[in-house]
Structure P
């Protein structure tokens, strides 16, 4: 008797990579568990008509996780879905590269990249290089291949404090600026926005991981508002620069706001628009606004770098001029 093959799959709920058995079924078995439309798309590599099928949506204000309709593998998060205008559900990244396998597809006289469920081999759709930041990818997925696994109300802070994440160049100066702010109770330098797990400073410095140097700010909303934190953010760097601040060059130094709630997203977008409309800048604001992902705390020697060294005037803050 053959031992079932096991493969690594990322579990979005636990945040861990687990070894699971690969799913293998005969055509007859798949026809019993899939609808006719699902079987045509997922097992015969068909394509549903555009603008016909829709992904189920989580409740307003909630979040959702899309799984493979064939085997239940976690595939995409609702927060990473965007409207591409193509008529098919589009996402800018999967929950993990472990869960969605990319395969070269040369059918119909075209060179494309097929997206396949890693666990059961189901055809999901194709991947294109015309998506939004931060990945630039568009995972064009057939709606019938997806099921909404869960709807979760937005997470509430365990205490009266709230969190915000900002990237404005070297995180040493950014952390020192927010650490001094009224109402801020804690800060941490770290990394956000990439795909790999447990990145190191050396990894991020390669400019190949997608991570940005950021600072997570824990604050008391009764003392300082999110809008006031945004004001600090705009004034400690030049948000018109692309992938750099001063002498520091690379996407890890990009200007970025990672939001945790719809309210933070709306405030950040309005604040950015207000700055752009002020006509006080020579170039447009280049700041990225994206949903918060996993925050990885930077190594201890990066934490409160200037404070530990008694430096009163941080040298890597590049204020907006």
Structure Q
């Protein structure tokens, strides 16, 4: 059983969880080092970079101790490990090793290309009394949370459409990295939005993916996923071209009483337009700026995980949800093999 199950780790300061990071190349890794170092719940032990080709971009990587993988996995006092390689399959491999060593895991997206391997990971974590927390980026985005609440509370009426998009220009190096996987941009970036769609609507009855390759390098760089439900559709699009792509990213939920839209994802801007007043929203159109929680980006994710480790709360997102979401992603990417 995991040494972490009791909450406070041997070797950590009283009341704190000793944490480390394996892998540095993920685009979110630097921000997660900053978040972990800033939080009173954690004592950050350092980073491990066992793959020489995995980049380490950002000043924080030069300010923290470098650890060997044997130190991270072998030290009983380290109770939580964030897995942050650039390559998804490498992340999944090391997540298995961390769980086998009795660690709680924060696993960045997407969780590998093999659904059965991910299923075994979650099953083994559950058997050991551990949790694998997925690092989907916008689970705690305040405007997205408010839009989801408006839909789930029925304030938008009967929801019939979910729409979301990411478009950004990507350079040759990133294109080469993403082209390794058949799903390309949908696999790497669409996972975030598929997670939002399944959180709202559940498991779809049918998944259709369009993986267009409009460059010369074989990357699926202009993609659409359609998730079909009994009374609703979710449509998620990805592309790698628009220069102003970050400002054009949006998430929109439509219902029979109105709609809610988040655009862009940077900041926290929510527009709601209702036919009839519902919940905290008046009839007509209103634009709001829901407040971010205190702390840095990813602080809410790690705060939730700390509460789980300390037995002060349960995961908001279950293993069953994460497993279903990954199955839907792999279906949309034509990558599901079981």
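Assorted remarks:
- Among P, Q, structure where relative contact order in percent (Cα under 8 Å, 6 or more apart) as derived comes to 15: P
- Computed 2.0 for distance in nm of label points 7 Å out along Cα→Cβ at positions 261 and 285 - originating structure among P, Q: P
- Comparing distance in nm of label points 7 Å out along Cα→Cβ at positions 85 and 245 across structures P, Q, the highest figure is found for P.
- Parent structure of the calculated result -5000, given that helix-only ellipticity at 222 nm (-39500 (n - 2.57) for each DSSP H run of 4 or more, over all residues; to 500) is the read-out and P, Q the choices: P
- Rg and Dmax of the Cα atoms in Å from the coordinates reads 21.9, 73; which among P, Q: P
- Label whose coordinates, when Cα Rg over 2.2 N^0.38 Å, for residues 133-196 alone is calculated, return 1.40 (choices P, Q): Q
- Which entry (P, Q) yields the derived value 2.5 for distance in nm of label points 7 Å out along Cα→Cβ at positions 205 and 237: Q
Each reported figure results from applying straightforward, stated rules to the coordinates on display, with no laboratory input. All figures in this text were calculated on a predicted structure; none of them were measured in a lab. Cβ atoms are built from the backbone, for glycine too; each structure is taken alone.
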